[in-house]
Structure P
């Protein structure tokens, strides 16, 4: 007797699409079969021939919640956005109040997240100036990876690291057998350009974009790749915004370095042409780039040069964003993404023929799980895996309506954009957590996920 049968699936993996039924018991995929006519289960879900894929593993999430007085996110609310958006595992970044840069802070965050999240989660530790002895402790406590900032830091809370500090962190990550993710931009070049642009009176989105040009991003990527080559750790360069940066990482990969490229839906679905319409709500770091670069990014994504996609979900109160219409320097950085990442990739990728479903599963499910050591528990649907799955409707037509978001804040750079394709059912460990836009589980349903002894393909 099984707990659940999901029938009439067109099951998607990076290897292809097969017609099958999925049998679930005790939260795990117990069997995958072409014929379950004689099988009994407590519940049967008919996928009706729709595509069924693993739940998304979002490796880049900033809920920033350690205190109900904080202004940025709520574990229970933002994880509802994740559930509706098809994200079944979030990997939460360490930039919180207080930052996740000590063992004590890590354990407290694990406790609070476990009490309030509605989807499964893993945690980063932070690599900042002066906390090198804490990295091993957080790794041993279950951190799946660590983050350092080369720029765009939060001074006094999550400071950017010097090259020497970053190299020492890389060495420690290598010794732990973990993974380091970096925000790769050049802080001092950004500061110099901002000073020049502000002195000239620049206050609009074009001024912001000019202060963080492609060349400084790629200089930082090259520096990170050089340090990684010497230290030997696993490195993921986050939110790469431009195709030349992607090429730099791919070249290092081809030479045997354990380095990987993350980009995000914001860089694939928005360009600088949208600046006047979206304004400060598209203020992210690095900035979005030109339409010409966007075309190349889509080609690189389909052709395998981009390894993973992360939402970089990070909320600000609207009152932190609105001043940016008149003065971009007064607007906070960040955009919500948990509820829109998958639908936007289905809309502008899969349904426009720019991205196969198989490749989407690879970059949003399988590869993130592999790189962070949680595969095949997460990121795939095979016997023994957690029964985290999505039923997709690729024909559903709607629009992004940020006013209806479940997250603490209600805005989006994608607000009003048409959507064709979305998850209509989200399952985590055999339990339906969201269906047709309704969240069906209580806070605390989410479970902590830690690294296992699985190696990613290089």
Structure Q
């Protein structure tokens, strides 16, 4: 069984070119474009998931020249063509940074000719071989949809073309193993997954998934210094995390560690993706991903592996991780005192219930106003199922009166209501209450089960919690 990864789609509207270094050092790329009336070309490059501008060239006697004193980092670059910003891909090898390109923009693949860049000559030769087969392959795909009776015949012919392409790719890799062309082909090669025919269907699919995932990076080296400018690295990493890894914090953490370990000799990639993973963990709407944030800070930043960071920034990251640590899912919720309207003190841990819901809210908060009816319905449905609710109004000082009036007006006096009127317990810091509403669900031991969920989802979440417990 063969599973095809289609992560790098070759566009034949665009094109590639390359580098050749000489004794002068630096880079120099001379471009002549047929069927282009503009006076400007731009040179861009891939870096991770983004594209950036490197250089601009103005036409001079029919030629565009990009040059600089420092060599370009090897990888895939782009000749960007204003005004619609179509582009021609350019392959840059470390030892080929001074070359020329002549290209007809009406037929890039067929017309592109290089001097001083065997890297691009190899690549364009490969593209032309694919281009010879592309029209028939597209026609067959169309016929398979239009003529279902002959679909089997068309599929068989398409399989022959696929085999021809696979053979071409294997030959390119064998003949030019160190080229960027080879790197790009290998990044998108098929993974031969064993059929596991002796297993039941569900077990077979699971084994195939496990094999596919385990071998996903066999042909793409994240330590390759060209990887960050390949145009494919981010697609592969994103696919691995989003499609091949369970969307739960523990699995994501293991996957991030695995990916970072495969970049240990590629400082650019390591820095880029450590920062990327940290930012994604911080921004994630997925419950519990703050555990990934804390883990990354602990394992990499706090251990001195983020050598690019200033001490002040590093200290802030570590402080934020320390703030989040006590309220990670699975931790015992910090016990804090709050005050009822009559001045009586109540602490979180003093509430005796199978489940305790903490609801941080503000009378003027629009989202809170929308959530309150759902939470009232939830409480009425679950108060006899071992659920107690502590609603904490975030108003303080002279504004505290709006808490008690809103409670009465909205019918919220059915549960325990309190506040920190005199700012004595720092709950906003301890529970990371930067916005409202915020909801936490605790078990009878006050362990955090879920948090930061929407009021309208509370009943569904609680039902699942009770169901899981009953099945143990």
Structure R
């Protein structure tokens, strides 16, 4: 899978402006301990004596010069030793221990860190991103050792245009932004959500070849409604309720203007924004700036590829996708994004309206099947709500098991934060699908909120 990802990334780089070239020799203005404390320039014990003399490092390092390859082997030996020693620990404890040793390397020597990730991406992807990143975000204030990325807060209103120039890199290609309001399936984690942009960009560097010197993780701290965090004396974010309405949008507007004033060719990825702001900001900025929402558009693109692949896996021609009956569980940013993308695909393939294409899709949220009889129906979910007269005897709020038994879907998609919703009864009911090979996509995260649980 990772080989295919690298090939796809190579094709993307050929058609985009993203820089992947690592610059050659550069002018270094720092000297002595300042270099050793800068992970961009630090080579640890790899500095040859000529560089130690020129950079004022003689005496600040052990005398032996250790090659990059030797340092790599030493780190991997330490990591494998940790892996063995934590084998019998609870999974969360073991994963956090692995994250810590990787994070210490990241803080000290970024060149070695990314080499380790690139060579071992299958092993380390679950550590630097999901599922471990969820644990990291939940405990981030206690785990914090040194800042990474940038932090813009409600207290910085009116200052962001000057603040953006505090970032040392002259060029930035890729920015991942979160406001911490809906981190994975864990809810509002406030400023601790910065772990998501950091982990996502590390994945882009290691798996897609993006230049690590031209990435920027950003936290937009507008407060938190998580009372536990507000009462935590270690919490690193603003101790205030979240901004709402125009106050919130004014902060995001100012940030976007600042970013694209300094880096007009950058891409901003919105990540893990709560439902109402995910759709609002996407519609607000998509025609003004180079941006996208990963939960709505990124998840949808991957899911649609999987849905199209399912048709072929079932031994049917791709054109039969327009006949697939699909049940989507989860009416948040990801669920509605997938639905919208899939409905558009069916509409184009069948040559009819999106309203007609919508007939084969069924949406469920925490209250069950979404129909037009729903009181206070959310405007984003309204296009996918079923007419009560067209749903085969089902009623508003019908549970998942009832829907699966009545509809007999070809595909079941789980994008809800409710763990274990695809229980044994539901999975057995899928045997009666109108397809001899029904497909189930358990896409909820993190792992302990997975759609299918033992």
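Output the label of whichever structure in P, Q, R has the greatest value of volume of the Cα convex hull per residue in Å³, for residues 308-427 alone.
Across P, Q, R, volume of the Cα convex hull per residue in Å³, for residues 308-427 alone peaks for Q.
Quick check: 35, 20, 16 is what I get for semi-axes √(5λ) of the Cα gyration tensor in Å, for residues 156-363 alone, calculated from one of P, Q, R. Which structure matches?
Going label by label, the one that fits is R.
Here Cα extents along the principal axes in Å, for residues 44-107 alone has been calculated and equals 48, 19, 15, so which of P, Q, R was it run on?
Computed on structure R.
Computing distance in nm of label points 7 Å out along Cα→Cβ at positions 100 and 372 for each of P, Q, R, which one ends up highest?
Q
Laboratory data are not the source of any read-out in this text; all were calculated from the coordinates shown. Worth saying up front: this structure is predicted, and the values here are computed from it rather than measured. Cβ atoms are built from the backbone, for glycine too; each structure is taken alone.
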